[in-house]
1. For the read-out helix-only ellipticity at 222 nm (-39500 (n - 2.57) for each DSSP H run of 4 or more, over all residues; to 500), a value of -20500 was computed from one structure; give its label from 1, 2, 3.
2. If you rank structures 1, 2, 3 by mean count of other Cβ atoms within 10 Å over residues 136-143, which sits at the top with the largest value?
3. Taking 3.1 as the value of distance in nm of label points 7 Å out along Cα→Cβ at positions 96 and 240 derived from one of the structures shown (1, 2, 3), identify that structure.
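Where a number appears in this text, it was derived from the coordinates with a stated rule and is not lab data. Just so we're clear, the structure is a prediction, and the values are computed from it rather than from any experiment. Cβ atoms are built from the backbone, for glycine too; each structure is taken alone.
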Structure 1
Amino acid sequence: MAFLLTVALRIFYCGFACVYLPFLKYVPAAVRSNDLTENLPPPAASLEYLLVGMWSRFDTLWYQRIAEHGYDLAKSVVFYPLYPLAIRLLNGFVPSPTAAALLVASVAIFLALWGLHRLLLLDYEPTVARRAVVLAALCPFGCVFWAGYADGLLLGLIVWSFYWMRRGKWPTAGILAMFAALTKAAGLLAVPVLLMLAWRSGKRTALVAPVLGVAGFALFTGWLRFQGLPTSSEVYGAHWGTATVFPLANLAAAATATIRYGDPRMFVHWVMLFSFAGALWFGRRRLPREYVVYGWVALGFFLLKQRVDAPVPLESLSRYLLVIFPAYALWAGWLSRPGLLVALVPALLLLNCLLLATFFEFELFI
């Protein structure tokens with residue numbers, strides 16, 4: 001099922017790119033207002049551009065640069081090394097770094113959906129697990145899993161780490177947690193849950209899992225220091241116009257910006273935030289305790305980051321929320337009425353296509 005979803009949505013989104021190309025507004029000034037776009041080719045009615053070129057946007061360009069040139073720009077250290085390393089390893093076997101990025105992303109989301117299904121089967125009926133997988137694949141902003149981003153890889157490593165920890169395979173869970181921490185800073189979100197499960201097991205050997213998770217982050221940070229590069233936390237403030245604030249202060253600033261600017265992107269982020277937070281709150285008695293902890297820790301972590309130079313303080317929040325996988329299980333349980341999920345699928349696909357359209361236009365930083 002995970003494989004079919006992955007392939008079907010890859011074909012669907014590439015088909016949408018083909019249909020949308022004639023309507024693509026290529027405004028050079030708008031394109032070059034983003035990073036690393038100086039050498040991007042203009043739109044062309046070629047198979048290569050339809051399948052690959054239209055996906056060369058935003059974070060994908062940074063991952064490609066790191067794969068080709070390493071951390072030659074201080075600004076790039078906010079992008080963790082595992083995903084660009086995978087791109088580099090595949091680059092010799094595919095036509096371009098972008099193609100390599102899309103291939104890695106496709107394999108990663110397949111493994112993530114498969115792992116989510118396996119993990120949820122430990123606590124839920126098969127029908128709920130299957131519906132949760134569909135919702136994870138089609139969730140608004142879920143189209144990013146098929147772009148050249150590391151979010152699918154992060155989700156996959158976290159759910160498989162939890163799965164093997166639940167099965168008592170501590171070293172395997174720890175290694176996957178370490179890889180998650182080398183994928184994105186949010187990979188550290190697995191550590192509190194692994195520590196909780198390890199402590200509950202009563203086995204000292206289980207502590208290897210959270211220790212390895214922390215070691216992944218420490219390894220990358222130590223390597224940056226050894227190379228004379230700043231850490232990602234330093235670079236965010238100096239180069240990316242972001243600040244670390246308390247979650248409640250961030251929400252207050254976001255509410256003020258929403259009222260002042262009325263930016264539609266903020267309303268989308270609010271809907272996504274309330275959807276995930278609401279699921280965790282109202283479904284807290286239906287979730288294993290460790291998943292409730294993971295969900296709220298993740299929400300708090302994502303709300304620490306505030307964009308201070310734009311009318312959208314919660315920029316990219318909706319994408320970050322996609323790794324809070326317990327929400328998918330709760331939504332799947334609430335959508336138990338026959339035909340309800342089937343009726344929801346077209347709306348979710350349409351919404352993701354609208355988001356992709358703005359992504360292709362360099363207008364929406366997903």
Structure 2
Amino acid sequence: MHFASDNTGPVHPKVMEALVKANEGYAMPYGADPGMVRVTQTLRDIFEAPEAAVYLVPLGTAANSLILACLSQPWETIFCHKTSHIQEDECNAPEFYTGGTKLTLIDGAAGKMDPGALRSAIAAEEGRGVHGPQRGPISITQATEKGAVHSLDEIRAITDIARSFGLKTHMDGARFANALVHLGCSPAEMTWKAGIDAVSFGGTKNGLMGVEAVVFFDPSHAWEFELRRKRGAQLISKHRYLSAQMEAYLTGDLWLDLARRANAAAKRLSEGLSAVPDIRLHHEVQANLFFADLPRRLHRRLHEAGVEYYLWEGDLDGPDPDEPLTARFVADWSAAESDTDALLALLAPETV
């Protein structure tokens with residue numbers, strides 16, 4: 001019963017097959033392999049962006065940090081949500097790769113920046129001159145670290161603010177596919193048509209071994225990114241193995257199918273949990289992860305049975321068995337219905 005993270009799941013068999021095939025013979029290194037040519041064209045087609053600059057890196061942290069380094073200067077600040085991945089889970093990598101650009105944290109429900117709070121934070125930097133950080137790019141996460149999905153209108157509200165101040169907007173799309181299938185829109189509609197300048201197009205959390213795409217809709221950033229990728233130790237010599245993964249992912253819309261599976265698994269689990277007395281979901285499930293409050297006694301039962309998930313807030317060893325503690329549940333593409341059923345059986349009324 002594995003619901004801790006979509007990083008814990010297996011690589012899809014078609015991706016493994018592609019890696020085995022890519023292992024035959026020889027291929028030019030550093031992104032000069034034929035597979036990368038095909039991946040670049042496919043991603044340009046998917047995003048309806050024929051001039052986009054497309055690159056692959058092995059890590060989401062690298063994708064986010066290198067993009068932001070190209071969109072900012074060391075004396076600027078990046079505006080992001082206080083629970084964003086670049087704030088909470090990247091060990092100051094954005095600050096490192098940007099050469100010192102700071103992060104200004106914005107509040108908002110479910111991991112989404114409140115537009116009013118964002119505008120106020122940007123405006124607050126206008127009167128400090130040389131003494132304060134200069135305004136830099138905005139970074140939004142889609143889907144958010146809380147499992148919510150920005151609507152197209154919500155994305156445009158943020159990018160409209162960015163444009164009004166002459167700023168760029170980056171999208172952290174580690175769970176890009178999960179958000180996209182929820183909205184039912186096109187990749188172009190969720191990115192450049194909504195005002196996004198660059199996106200980290202995630203794959204590792206959705207069935208790949210380890211590869212993320214970087215897409216700049218303004219190709220003028222291409223050479224700087226190539227230099228930063230090399231200097232940042234993220235240019236893989238045997239690049240064909242990155243290309244092979246991404247090509248398999250994009251072929252036949254596998255990436256969308258895997259996201260639909262993960263989203264459906266999370267929804268099924270959430271519906272089962274919400275039917276159990278004393279369990280409260282934080283908000284409607286929109287992607288493949290969600291948060292819920294369970295009484296300590298139910299947490300203990302799940303942990304004793306070997307269910308894997310993160311206890312996000314609280315202590316299992318506390319004295320009150322009925323105190324609600326927060327859990328994060330994440331479903332990946334391979335989540336089995338039998339695992340969901342087994343988890344829910346542990347919470348059935350007759351066992352409570």
Structure 3
Amino acid sequence: MLNLIRAAAAEAEHDRRLSPAVVSAMVGAGATRMLAPAPLGGGELDLPSWAAEVEDLARADGSAGWTAMTTSATSALAWYLPPETAEEVFGPPRSVVAGTAAPLGRATPVDGGHRVDGRWGWGSAVPLCDWVVGGVVTGAGPRLALFPASDVTVHDTWHAAGLRATASHDWEVRDAFVPGRRLVWPPAVEVDAPLPRFPFFTFLAVGVAAVALGIAARAVEEAEALAVAKTPQHAPTVLAEQAGAQLDLAEAQARLSAARAFLRTELAERWAAAVAGAASSPEERARLRLACSHAAVESTAVTRLAFGIGGGTGVFEDSPLQRCLRDAHVAAQHAMVSKRLFETYSRVRLGVPTDTTRL
């Protein structure tokens with residue numbers, strides 16, 4: 001599957017969507033429901049393994065990694081749903097679910113449920129979905145609503161600098177009926193399993209960070225391959241024999257490895273706590289979010305280093321380096337890995353009052 005994804009990446013970016021063959025392969029391999037419960041055909045992966053899988057997919061192609069990340073993260077909703085709803089949504093073995101958690105929908109109570117109107121942005125993979133999740137505001141507070149794809153209209157708005165094949169378009173619903181069993185707020189649902197005990201809002205941050213690391217790893221790989229093959233104009237030797245390229249490659253590899261190690265260490269500790277049934281403290285959760293944001297920041301820096309090594313070769317559309325450069329920067333723009341989390345971590349660490357509800 002990874003070779004197929006690599007081979008199709010340039011065409012996917014041009015078309016602004018993953019090819020049907022890639023989507024079919026990802027769905028068939030379970031890449032879109034890695035976190036769903038095993039009885040529903042999900043992978044039920046532990047989160048450290050999930051992050052590693054997402055990174056590998058993003059190394060093949062950032063857009064494919066992002067698509068796997070957002071769909072499989074959404075598949076974790078199956079843990080929180082009533083059994084009959086989970087079966088309805090995730091029971092079909094090739095069912096794909098994604099959406100936007102931001103509470104941009106308006107829910108009006110009616111008999112048996114709510115009528116929902118709303119328009120959401122950043123709907124990564126929504127055009128591929130059988131079911132779509134949208135955050136809504138109800139009289140009881142925020143909820144996540146599940147809509148069948150037939151209720152959803154996708155607007156072609158994703159004309160972006162990077163991650164172009166993620167199809168992260170705007171989408172909307174108008175006067176859609178959502179029965180009560182298809183409204184859920186995961187932080188309020190107690191489930192006796194490690195994944196639901198893990199801090200809910202951290203799922204996506206870990207996934208975005210893993211995508212960023214995968215893109216950076218691909219950029220370093222491409223720079224290394226170029227270094228042994230390219231003799232720059234007016235230079236007597238290939239890049240691999242030049243001190244500047246050697247220093248930049250070493251720095252890129254060191255920074256990438258350090259960022260990955262920080263994230264994996266923090267993630268492993270928080271996962272072990274979830275398995276043991278222990279709650280994580282605000283400082284522990286803040287430190288994991290710091291590791292996620294640090295991974296995104298370092299991944300963009302590493303990708304810039306790799307792009308610089310490539311020189312003029314990297315600016316052309318047939319070079320994966322320019323795609324990595326744009327993809328890494330777009331991934332790092334996600335709010336879940338914003339550098340503002342550096343400030344949140346320091347406030348928690350130093351005892352300064354701060355809102356920790358989204359950690």
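1. Values: 1: -20500; 2: -11500; 3: -16000.
The value was obtained from structure 1.
2. Details: 1: 23.6; 2: 27.2; 3: 15.5.
Of structures 1, 2, 3, the maximum of mean count of other Cβ atoms within 10 Å over residues 136-143 occurs in 2.
3. Values: 1: 2.5; 2: 3.1; 3: 3.9.
The value was obtained from structure 2.
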